[in-house]
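Each reported figure results from applying straightforward, stated rules to the coordinates on display, with no laboratory input. What you see is a predicted model, and the numbers here were worked out from it, not measured in a lab. Cβ atoms are built from the backbone, for glycine too; each structure is taken alone.
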Structure 1
Amino acid sequence: MNQPKEKDLSTRDQIMQMMKTSGPLSTREITVQLGITEMAVRRHLGTMERDGLIESKMIRQTLGRPTAVYGLTELAENIFPKKYHTLTLDLLGELADESGEEYVNHLFERRKDKLNRKYEPQMQGKSLPDKVRKLAEIQNENGYMTECEQVEEGHFILKEHNCPISQIANQYTHACQCELKLFESLLEASVERTECLAQDGNRCVYVIRSRA
């Protein structure tokens, strides 16, 4: 597959920055701001729309026909730097100073119980293989880039290649322990973590075995 040229990437970044700061823009508005041809702008917009970075909508004008404007999608918004974890760590640090780290651990336990109540109904009546597949689906929806495989009957490997809360888990390892307990509760199986992203691992790996 051909790699995008540096100039293309630069123009795409400029268009995204413009939409981020100014909101949805028409082809003409982008053309004027970038100082390139309308044909070139349309080519970039077509590629960006195909890649799911922008979406178009029609807006009515006071005079004349409706005009198409282009704005960022949620996928594109996620590209821009966001440091929610910094705020979270600051708040948890203040809470630990005020009430002790045990109280922070208690919050992780409450989060685990809340997630268990949320997902447990989706596990009812399922066999262990189906529960593992459902858990992988849930974790994928939450951004963990999960895959699972069945080694033999009653024996599974679950791998998480991403951790959305890695910066928090690096500092508060009780979050990882709560995830392990959550898996055990949802699966009603024995779960062992053999590799952990928060402990310099390349991924989080869980070995799941039937209790029968």
Structure 2
Amino acid sequence: MSETIEFTRGELVYEDLKKRIISLKIEPGTPLQEAEITKAYDASRTPVREALARLSHEGFLVRWGRGYRIRSFSPLEVKELYEVREALEKMAVRLTIETSSPEKIKTIETQLEHYQSFIESNDINAFNLHANSFHMTIAQLSGNQNLLEQLTTIHEKVRLISARYLLRSESIQNAFLEHSRIYNAILRGDVVVAEAAMREHIQEVIEFFRAQA
């Protein structure tokens, strides 16, 4: 197998496994053995080993014996990750208000218009991806590339956590209302309310996982 084919196969394994992990199609705590993954994807050991190592480095997998298992986030880990996220997200809304034009900010409104379809279909996985886009759009509008890069890294892990959080009843409806409050405050240029709405939105997830402990 050529190096190009191996690289392509490794990317396929990496992307597909990450998608299945984030969507909870593979449950947290599930063990992953290199030999089984190699067989499932009809790949050689090298690209599979590299894909698993990459997912481990990004925080989706943890070592388990001679293999890996899907990472399970403890309430404390969720709290610490979301505390960092809160600080960055509040900075993003402040910078967006201070530096972005009203015309660019209004592009967020088109994302909110799609929420009703998710409420009706209750498609958790699709909404999780869409909700992530809402936050990343704000990060992009902040105009701070370093902030955007840090939030991009954090939101990969956040999607794994929020997938569990969104399984609650009426969670999509609640998320829509919370996102709407954040957007309307940004549109008005109200930094205090926008930051407070973002904090409340993030703290709800922390409280949810604390209650599960």
Structure 3
Amino acid sequence: MMKRALTGLSVALALVAAPALAADAPPPPVTAADHVLGQSTAKVTVIEYASLTCSHCADWHDEVLPALKTRYIDRGEVRFVYRTLPTPPVNVAQAAAAVAQCAAPGKFFATIDAFFAAQSALPTTGTGPYFERGVAASGRTRDEISACLNEPATAAALEAQVNGAVAAGVDGTPALFVNGRRVTDVSFAGLSAAIDPLLRR
């Protein structure tokens, strides 16, 4: 079912290999279409561009995001926005992102957590168990996911995220922006150094 979906992403993904259009441009504003942790009234917005096949992204979600959530997000100081930018193997990354996009309300982050947790086994188990784990976490049936994957709106939503990443000059994942400015040190300490002065203003 995964192979039938997301043909509309091909043009956007081709742009990723092209030179950055505006390396210092901020990412697009947060909208209702985004997947967000935290309160809309938070003083600081952290936007991440990540790929579900990126090992560095998996490490970041396992090691840094929980600390960020405890220290800032759960206190209402930061809202966290997840956006996709598929990396090799791109067909697997974009299909996994689509499954997450199709998750039931409130299940998006559980779905990406499941994909990240299953990522390390991909070389030995193949994509079958990987996608089974993601679908199981999505709160949807296989048929519901399959129907959603074939909806043009699913591909359009992911394509918009990829286009936003390209416009902001993102050339690798994970890429983090704090109030619209790219942060090169994406460790918890690096993010804190970017966040804390904004909270004091």
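If relative contact order in percent (Cα under 8 Å, 6 or more apart) computes to 36, which of 1, 2, 3 did it come from?
For relative contact order in percent (Cα under 8 Å, 6 or more apart), the value 36 is produced by structure 3.
Rank structures 1, 2, 3 by mean count of other Cβ atoms within 10 Å over residues 50-57 and report only the one at the top, that is, the highest.
3
Out of 1, 2, 3, which one gives -24500 for helix-only ellipticity at 222 nm (-39500 (n - 2.57) for each DSSP H run of 4 or more, over all residues; to 500) as computed from the coordinates?
2
Computing percent of Cα pairs over 32 Å apart for each of 1, 2, 3, which one ends up highest?
1
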